[in-house]
Structure I
Amino acid sequence: MTTQIAVRLPDAVVEYLDRSVAEGVGPSRAALVTSALERDMRRAAALRDAAILRERGTADDLDGLVAWSSADPQDVD
């Protein structure tokens, strides 16, 4: 589902969008704006994840499984 909204942008940003569409960077202004916002959403999620890792550390209950699964099969009893 999509929702149409009206957004006021500086002239320089609109010129950039139009130039990018003309150069084939994206199919439309909306597609370029959507792509930029999705990229920013991923960046924000990564920053939240990094903060959690700093707070809690990287060790978890799967470390043992990872060590076991990457061990040489001849070394596993």
Structure II
Amino acid sequence: MDLNLRKAILSNIATNDQSQLEATIVDAIQSGEEKMLPGLGVLFELIWNQSDTAEKQEMIEALEQGVKNAVSE
């Protein structure tokens, strides 16, 4: 069986508008289910690839702070 998870995820969200995309992200995070992590990874990849250098640096800084906060909790 040749399952391309990335293509399947993109196909599932291809027609979503901004509010639907946001709802997908919020639901995935709030559910806390591990099975949602690949989908979030694909969404992050899309964001990363569409971002310029300054935006990427901002995301890295936010990620670093988030990791520090999560570890200290």
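The numbers here are math on the coordinates, done by the rules we state, and not lab data. Being a predicted model, the structure only gives us computed values, none of them experimental.
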Handout entry: Label whose coordinates, when helix-only ellipticity at 222 nm (-39500 (n - 2.57) for each DSSP H run of 4 or more, over all residues; to 500) is calculated, return -20500 (choices I, II)
Key = I
Handout entry: Rg/Rh (Cα atoms, Kirkwood Rh) - highest-scoring structure of I, II
Key = I
